[in-house]
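Novice: Before anything else, here is the set of structures, which you'll find just below.
Bear in mind these aren't lab numbers, they're just calculated from the coordinates by the rules spelled out. Since the structure is predicted, the reported quantities are computational estimates derived from the model, not experimental observations. Cβ atoms are built from the backbone, for glycine too; each structure is taken alone.
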Structure P
Amino acid sequence: MNSTGDWDFSNTNWDLDTVIYVSSPSSWHKTVTLGYTRGLIKTSVVPINKVKEGRFVTWIYFTVSSSLEFLIYFRYQDTNSHYRIWIYEEASPSGRRWRVERIDAGVITTLREAYVPFPENQTWNKLRVTWWNDYVGLVIRVEKWNGTAWEKLFDDTYDTANEWADVGGRVGFMGFSTNSVSCGNIDDTEIYGIE
């Protein structure tokens, strides 16, 4: 998206970082404030306001490993009903824990859990999340850019429940700080999809 005006943010605990970015002049930055900031793409900006099948591509930067989390949302209905990819640090085993989850009426179902040494700390990493309908239901693929090609971080995730397939939902992200000293950034986010 071209500007922060393209997003609906849950609060003001963010700013534009003019030092750490992929494309000048800045990147979106989760400030050191404890708690979360969610950003959902505005339906007035993206004509696909109820994305059924789609793709979220972004650059992500973790400043502090153990106290920052990022989530990618799709088919978002509200805080209690959506799909999400949850990324956070895991001390043992070493690396980041990735969870693919469905939240339906507040009930969380973990569809896949994986430990992956990605993204690296204090460097920009490119991430791609794609979801589509298949004969088994919903397919969710998470990939990283290795410098020359996209590669899967773990096996595709399948959900036979395939919630909100007929209505789709909003797309977005969340940065979450578990203490008051951590922060992270995202930049050059692209959203694709079909209604």
Structure Q
Amino acid sequence: MKPDILIPTNRERGSLWRQIRNIEKTAPGCRVVATCFGASAATNRNWALLHAGPVVVMVDDDITGYFPGWAEKLCAPLEDPNVVMVSARLMQPNGKPGVMMNIAPDFSQDVVVVPDRMVPSACIAFRNDGTYYDEVYAGAGFEDTDHCMQLGKKYPNGVWKIHNGVKMIHKNEMKGQQDYRFQQNRAYYLRKWGFA
């Protein structure tokens, strides 16, 4: 089964034509769902999940570097029922490893396990199991971390992985994270999960 490829974004659809075209060319047979709502990241992510099949790939609107077969390759580790989420290896436009939270780059294997069971959401594959993003998070930021926490609670023995064989360029524009909402989201996240 081919995954649905979701682009949760508040950009206008017309500005995404190049990304959508590149995805369709490199992942034939996959349905592409771009949300394009002027709403929070969590709302856009949830709308996409509500209109998606059982396996999804979720990509930010600032991801490039698509190559033939990338989506199926990213989803392959999900054939193991213990694997909950797989992230692409994020790269900077200059070819150096990109920011992936505070996870140190590990290129020792094609696919590596993430001990903290948390990966950035810029380009991820996971099962659409009815676990939704918390829409209390405004703008963008921490809604994806919260989602990993929810999945970790739901699957306490689950495994999170990074696929070094799927290198994607992430511009890391951090849209919606430059104002008070980011700190507001951080405070809410810390309270919700008992870190504050």
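Novice: Work out the source of 0.95 here, i.e. which of P, Q gives that when FRET efficiency 1/(1 + (r/R0)^6) of positions 124 and 164 (r between Cβ atoms, R0 = 25 Å, to 0.05) is computed.
Specialist: The read-out was computed on structure Q.
Novice: Consider the structures P, Q: one of them gives 25 for relative contact order in percent (Cα under 8 Å, 6 or more apart) as calculated from the coordinates. Say which. List each step's numbers first, then the result.
Specialist: Numbers: P: 34; Q: 25.
Only structure Q yields this read-out.
Novice: Ok, one more. The value 2.8 for mean projected area of the Cα convex hull in nm², for residues 76-115 alone was derived from one model only; which of P, Q is it?
Specialist: It was calculated from structure P.
Novice: I would also like to ask the following. Figure out for me which of the structures P, Q the number -1.45 belongs to, where log10 I(q)/I(0) by the Debye sum over Cα atoms at q = 0.24 Å⁻¹, for residues 52-131 alone was derived from the coordinates.
Specialist: Answer for the origin of the read-out: Q.
Novice: Please state which of the structures P, Q yields 0 when helix-only ellipticity at 222 nm (-39500 (n - 2.57) for each DSSP H run of 4 or more, over all residues; to 500) is computed from it.
Specialist: On the way: P: 0; Q: -7500.
So the calculation was done on P.
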